[in-house]
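Next up, some structures in structure tokens.
Bear in mind that the values in this text are calculations on the coordinates, not laboratory data. This is a predicted model, so every value here is computed, not measured. Cβ atoms are built from the backbone, for glycine too; each structure is taken alone.
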Structure I
Amino acid sequence: MTETLPVYCLECAVQSYDWGKLGKESKVAHFASKFTDIDNKKPYAELWMGTHPNGPSKIASTNTFLKDAISSNPIQHLTAAIAHNYDNDLPFLFKVLSVRKALSIQAHPDKKLGKELHEKYPTIYKDPNHKPEMAIAITDFEALFGFRPLNEIVSFLNEFPEFATLVGDATVNKFLDSIRGQSETASPEEITSNKVALKELFAAVMMTDANVVKESVEKMSRRVEREQRETGDDDRTKELIVRLSTQYPGDVGVFAVLMLNYVKLNPGQAIFLGANEPHAYLFGDCVECMAASDNVVRAGLTPKFKDVPVLVNMLTYNYGPADKQILSPIRHSSTTVLYDPPIEEFSVLLTTLTRGNASEEFDPIIGPSVLIVTEGMGMLVVDNQERKEELWPGGVYFIGAGIKIRIDTKNGLVAYRALCTI
């Protein structure tokens, strides 16, 4: 083999969204520091590893775009099948997120809706693709995702009078009267009826006049905060209400806490978010992989453009406990696990080498991959020691299709590798 093998060290784009962790507190900043001077007053929210035009990666040694290298020989970089199916481009976008305050209540469109939104509003929805995504916690990671079991929402309508008052007696009573079998044995007809009732409740909250919402959020937050001080109550739901109303005063997204599942992921735990599923990341650091899109439909916890009618109408209104939506990895080897969501654009390998002088050898992958090291130092050995590349926390490499690699470390190392095979 020669040095023309497509294995490239990447310089990756950094996104400084307001919700990102500041300076050296951010994993994104830490990982980007080899190529970027870090300002401790600046938010470092996302590290983008891929070819998306809103944040394209460059090949560090040549200062040229990864996308151009792939386009020059798509079959060598991607395989013929992937090049054909994905227009000679990388099928996924790989990221690291460092979250200081909540992201918006949002969902990502399926392919049909993504195309429609892009055609109608190209300045807002900048590509026609869908955006299923998976998040794997690097640190303890908090999120809201998917609708809670209906009995929990009923309980919150009773526990939080501001919630019930906001939507009104008629809507509350209709919701209570409409929901039927809530067990796992509910019939398809009952589930459909429940989803319709849930949609009406969610729409009533999200489409209420902004001034009424602001007053209701402030009233609920003041009451809950007072009760916490007086009783020492450390209830997680109440803590979230106070936290989010502090971050986004008067925002309708605060009420989403009472309708969406809360989850705290431990490092290595993952959630998969299909198209048209509501979610909001709250705090922590994660790696995230998604179809190569930047389409987001927002409806709360954000100063950005909100498209509430589209969000209300696009959601699936699936409901159920959070633990059923956590994606369990599959053992790939003694030191590697595979996160394999039910889509073709991407999977992710997590390799954890905990001892000194350890190695993990990978058979060639019939497709492209992107690898990032999050802990430890080591070497990336390409094609049976023909070539070696340094690995460090934040080191990112593109690895072309069909290339055999090995990771060596003397003191331990953790690496995530996004890949596509079809």
Structure II
Amino acid sequence: MIKLLRYIMCFSLFFVAVLPSTVHAEEYQAAADHALAFEVSTGKILYSKDPDTKTKVASVSKLLSIYLFYQAIENGTLSMDTQITISDYPYSLTVDSAVSNVNLDARQYSVQDLLHAVIISSANSATIALAEAVAGSEPAFVDLMKKQLEEWGFSDFTLVNATGLSNSFLGDNIYPGSSTDDENMLSATTVAYIARRLLLDYPQVLDISSQATYLFGGYYYASTNAMLEGGTYARTGVDGLKTGMSDTAGASFVATTMENDMRIVTVLLNATDGVENPDNRFVATNDLMNYVYQYFTLKSLVAQGQAYQSSSVAIFNGQKDSIGAVAASDLHYVLRLKNTEPVTASFTPSASVFAAPIEKGSTVGQLQLTDADFIGNGYIGDQPSITMVAKSTAKEASWPVSWWNHFVRYVNENL
């Protein structure tokens, strides 16, 4: 009997050990000072921990620099094939072993090569070289960074360089008016907004950030992201985005993954005990991703080509009094499991009455999501909305009817 009980106990312990762990929503706390998670397409916040406090972010601030590099390529200031000459300032930093870098002895590299160095291995000198190519100097580029954040509606930030390095590394090259111990400071909310805009506006960044290694100047370099395929903390679906590390900022990580047809971004700033063990940021990120995918799922409220609750618009002088309004694209929302609050939408026509003729596919209004299930600030940016278009063509009424319609309108409006 005693042996039987022992067998039962051993089997029970083994069975419990192999069961997948469950994260209880009310108990979960991200292992970092500041944290955010959000779904990319909608911007819905899925987790929030002290997101609005400005803090040192080290190389995480390169996300904004990367955004501006892609913007410069888009507007023609640079191309991927543009050759960049490395000035003495960024080259001098390649001899400092305390600074993340790549070998720049050739002193001339393509934008494409430098962009790989920035995104994959967080190379500081490559960042400065690209910043100089875009704006003429690093301080001028910092002004562009500030301007971009202000255009996005942010004001509580500190930016003193393009890299996130402490000014103490930069000698006489620090931003005018800043001190030698100044560093870039952003909130998790600001970082999340930058990351979302980067992924939405320049999704090609994932083609680079997903690479675990790359060849640069005859040397192979590894990604700083240990959650990519083949990494120590590899997780299927992870394909970016940016690490950050310094003694004063701690260990931080902005990650993105695509799982269960839902792309999310996680932001962890100053992971718990990250200075002593920088890998803690990857463990904490994995835990946050587990939490999100356990409690949230992406749903479709309206599919492309569908009406929402018989949505239609009024037509003047047409063969019909109204035509249907249908979605020009899918409208998605994120459902929190066990949430009882309904997610709805409201249709707003762009005119009270549309004059015929109206072509099929013409814009007739907007469908705005109405989600009351807020976590933290609710959304990174505005709640999602989509364009509604005419389901069919509204032809103009025949001549006698058209004449009469215009006569009646004139009388009603003028007499």
Structure III
Amino acid sequence: MEAVIGLGGMLALMALGAPIFVALGVAALVMLAFEGRPLFDAAMTSVSGINSTTFLAVPFFVMAATFMQRGGIARIIIDAAEAWVGHFRGGLGLVCVLATTLFAAISGSSVVTAMAMGTFLIPAMVARGYHRPFALGTVGASGTLGMLIPPSLSMILFGLIAEESVPRLFLAGVVPGLIQAAILATVVMIISRKRGYASGERLSRQEFTRRNLRALPALFIPISVFVGIYSGITTVTESAGVAAISSVLIAVLVYREVGWKDVFSMTAEAMKAASAVTFIVMFAMLFAHWITGSGIPTHLVRWATATGLEPWQFLIALNLIMLVMGMFLDAVAVLLIVTPIVLPLLPILGIDPIHFGILLIVNMEIAFLTPPIGLNLFVLSSIARAPLSEAIRGVLPFVAAMLGFLILVTYVPEVSLWLPTMVFDR
């Protein structure tokens, strides 16, 4: 009964508009006090969530994303993507998918990716005759790649709460991320052909080369992160630091979209965002501490064992629950609530926690696109000054395709596990 009261209180606070960390923290503290459990242990648990070298990667990646977004990197990546696919039918839609795939490997955030791409691409697509709902839907759906393609802040959060390897999670997101990008590109091509959107002009060889050379410094950042981590030269945190410093130098010295006078204000902006993540992680660890002690996971394990629940049945139910939760809760809240409850069930059912992490993130991607809470919908309608209904209408075909992708990721775990297994377990 106490568990129901605690979860109900937390959901009520979120429904009333309380920040995620407030809802998690208040619910956990009240229930811990009500159950008579020592609050000193709760305080230590909260601090332990951020007292790790892995968590230090978060402010560095946030800083890198801020300088990439404000430093003109988005436009340069769009220009390079247009050089490759802009001459196909529906070229700007394909440019959007390719550019967001590349930018996602820098930003680590769905919202940042959608904002950076949408600022340039939505007006350009509308000006070239694309329907505005289609432009909104393309940018919104492609923007979710920021959560799946590493480095991903969502993967770092999951890794901290689940105590799983962040490098493994990063690798597990590569193949699903590329498959999702291919699926979104296919949807763009089908709709573009059906509506007769025009092809762009093929660039001259000189312009093609110029655009790609100009994009090389930006692409150095994700390459340095991957090479550093998987060659063993740097840890995740050290690679994040390299990414942050590189982003500042590239934005100021190479592209010169911002000056040294802007560095302090942009760093302060990044640290404000990182501090919000810090509070979320602290109170998420506190919430997980209460969940574990409340007996909810133990009861679920007993129930699964007694009923002989099959893994495929569990995965169907889990996806349905997360999709419904994602419609009414912030996607990050879904991750923070579901992870500590479900983790103890995974060994019983033979489900790999890394596979579950990727599955959870794909559900979060869909949550970013589903009303009434879908964050990308609000971001894009604000950028385009368009009614929310247009953004919802535009993402529908992409959401349908992503549901098919969710089924693939759910029942073919090798999609997520093949690459990390090949790298770490050979």
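Using relative contact order in percent (Cα under 8 Å, 6 or more apart) as the calculated read-out, with 17 as its value, let me know the right label among I, II, III. Mind dumping the intermediate values first?
Details: I: 22; II: 17; III: 26.
The read-out was computed on structure II.
Can you say which of I, II, III returns 63, 45, 35 when Cα extents along the principal axes in Å, for residues 167-374 alone is computed?
Details: I: 63, 45, 35; II: 73, 45, 38; III: 68, 48, 38.
Structure of origin is I.
With distance in nm of label points 7 Å out along Cα→Cβ at positions 271 and 287 as the yardstick, tell me which of I, II, III scores highest. Can you show the working numbers first?
On the way: I: 2.0; II: 1.1; III: 2.7.
Once distance in nm of label points 7 Å out along Cα→Cβ at positions 271 and 287 is tallied for I, II, III, the winner is III.
If you work out distance in nm of label points 7 Å out along Cα→Cβ at positions 119 and 159 for I, II, III, which one comes out largest? Numbers along the way, then the final one.
Values: I: 4.5; II: 2.0; III: 2.8.
Structure I comes out on top.
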